[in-house]
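**Q** Given below, in the form of C-alpha cells, are the structures.
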Structure P
Amino acid sequence: MDGRFDRDYYQRFYRDPASRVVSRAEMNARGRLIGACALHIGLPVKRVLDAGCGVGLLRTPLKRVLPRAEYTGIEVSAWLCRKYGWTQSTIEGYRPAQPFDLVVCYDVLQYLDDAPARSALANLARLSRGLLYFSALTRADWRENCDQSRTDRNVHLRRGEWYRTRLRRRFREIGAGFWLRKDVPLPLWELETAGKPPTR
C-alpha cells in the first residue's frame, strides 16, 4: 500500500490543476466546517487526529478554527511522512497513548480491503473520544457525484450503508459526515441530527 502513494500519486490527484481531485479552497471550507461543528456542539478539542492526512490540506484550516488544539497527522506513505513529518501508520494499526477529541478520516477507507477497513472503523471508535468526521467514496458517489476523470478508480466501492452499519455501533450520526460517540453527554437538537434520535 505504501508504494502506491508516492510522489506521482499526490502530484496527479492533489497538485496538478489539470487532474487534482480537490482544490485548496474546498479543503479550507471543509476544515472550517469540521472545526465549526466541534465548537457548535460544545466539544472541547485539545487533540486532533487527521487519519490519512495526505498532503495536509486540512491542517491549516483546522488550526485556524481550533488554534489551541494539537494536530497529529498519520499516513501510510513513507514519502509523505518524510516530506511533511507525519507519523507513519495504518489507520487500523495506530495505537497512540491517548485518544483524540476530534478525529478526521476523509476519503481513505475506500482504499482498504474489507477486513482492514472493518478493523480501521473499529479503531476509529477507539481513537475518538468525541467527534468523528468521516467520508469515503461509495458506489453511489461514483455513479452520481464524483468527477470520474479526476477520481482514483482503483478503490473498493461499497454501499454507504456498509460504513454506516459499522459506525453506528459506537457513534451517533449527526449528519454532513459527522459522528458523535454515543457515550459523549452533549445534548443535540433533534432536527440537527440525522436519523431517528435515541429513545429516552
Structure Q
Amino acid sequence: MPDLDDLGLFPLGLVLLPGERAPLHLFEPRYRALLADCVLEDRPFVILQAHGDGASKIGCTARFTGLGRRFADGRMNVTVTGERVVRLLEETSGRLYFTSWVEGVSDDRPNGSEERIAEVHELFQRLVAEIAPNSPPPFIRDDLPLSYAIAGMIEMPLEPKQDMLECRDEDLRLAMVRDILSAALDGADRERIAAARARTNGKVALP
C-alpha cells in the first residue's frame, strides 16, 4: 500500500499546521512512551484535534524538536514541529498509546493565484508592522504552501485551522488566511483608536 504509515496518535485541544512549532506538556505515561518511541525510532506521530465525540480524521504529523524542561515526576515540556497532512484509515494496536494506519493527502489545487498571494503578503507585512514595528520581518518558509507558512505564525481559532488542514485547495486556504489577517488588522486599528481616545479623554484629536 503506497504512502501508508502506522503512527502514534496524540488527540489534543490543538490543531497543528505543517511547519508550525508548538509547545506541549507531556504528563500521561502513554504520551511519555510515545515521545520515547518516536525519538528512538526517529518517527513522527500525528496530532489530531480532539472534540466531544472523538477526534478529527485529518491531522498533521509532527516530530519532537526540543525539550524544554523535565520534571522530577516524569512530566516534560517539549516543542514539536508539524510536517505533513494525513488522514486516519484504520486503528492499530500493540502500543501504550493510540495508533493508526495513516495516509498522506495532497492538494487538488496546490498553487494559489498571484493576486491572492500578493494580498496575503501585503496584509501579513502590514500586521507585522502594526504589532512589532521595530522587529525585523519574520522569515517565511518557501518549502511550504504559503497558506501554512503564514498561518503557522499567527494566532488562529481552532476551527479555521482545522478547515485549513482539510482544504485541498491552496487558493481557498490563502483566502482563509487573508480574511483572518484582515480581521486582525481591523482589531489592531480599533485598539489603536481606543488607546488614542483614552489619552485624550475620549475625544478624537484633530490634526
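Throughout, read-outs are computed from the coordinates displayed, never taken from laboratory work. Since the structure is predicted, the reported quantities are computational estimates derived from the model, not experimental observations. Cβ atoms are built from the backbone, for glycine too; each structure is taken alone.
**Q** Computing relative contact order in percent (Cα under 8 Å, 6 or more apart) for each of P, Q, which one ends up highest? All intermediate terms of the calculation are to be shown ahead of the outcome.
**A** Details: P: 18; Q: 22.
The structure with the largest value is Q.
**Q** A value of 2.2 was derived for distance in nm of label points 7 Å out along Cα→Cβ at positions 64 and 88; which structure in P, Q was it taken from? Before the final figure, lay out the partial values.
**A** On the way: P: 3.2; Q: 2.2.
The structure behind it is Q.
**Q** A follow-up question, please. Given structures P, Q, which gives the highest value for mean count of other Cβ atoms within 10 Å over residues 128-135? Don't jump to the answer; show the numbers that get you there.
**A** Details: P: 22.5; Q: 11.0.
When mean count of other Cβ atoms within 10 Å over residues 128-135 is computed for each of P, Q, structure P gives the biggest number.
**Q** Out of P, Q, which structure matches 20.5 when mean count of other Cβ atoms within 10 Å over residues 72-79 is calculated? Don't skip to the end; give the middle numbers.
**A** On the way: P: 20.5; Q: 12.6.
Label of the source structure: P.
**Q** Right, next: Of structures P, Q, which gives 16.3, 52 when Rg and Dmax of the Cα atoms in Å is computed from the coordinates? Numbers along the way, then the final one.
**A** Numbers: P: 16.3, 52; Q: 20.1, 71.
Answer by label: P.
**Q** I have -12000 for helix-only ellipticity at 222 nm (-39500 (n - 2.57) for each DSSP H run of 4 or more, over all residues; to 500), calculated from one of the structures P, Q. Which structure is it?
**A** Values: P: -9000; Q: -12000.
The read-out was computed on structure Q.
**Q** Assign the value 24.0, calculated as mean count of other Cβ atoms within 10 Å over residues 48-55, to the correct structure from P, Q.
**A** On the way: P: 24.0; Q: 13.6.
Going label by label, the one that fits is P.
**Q** Still on this model: One of P, Q was used to compute distance in nm of label points 7 Å out along Cα→Cβ at positions 8 and 80, and the result was 1.0. Which label is that?
**A** Numbers: P: 1.8; Q: 1.0.
The value was obtained from structure Q.
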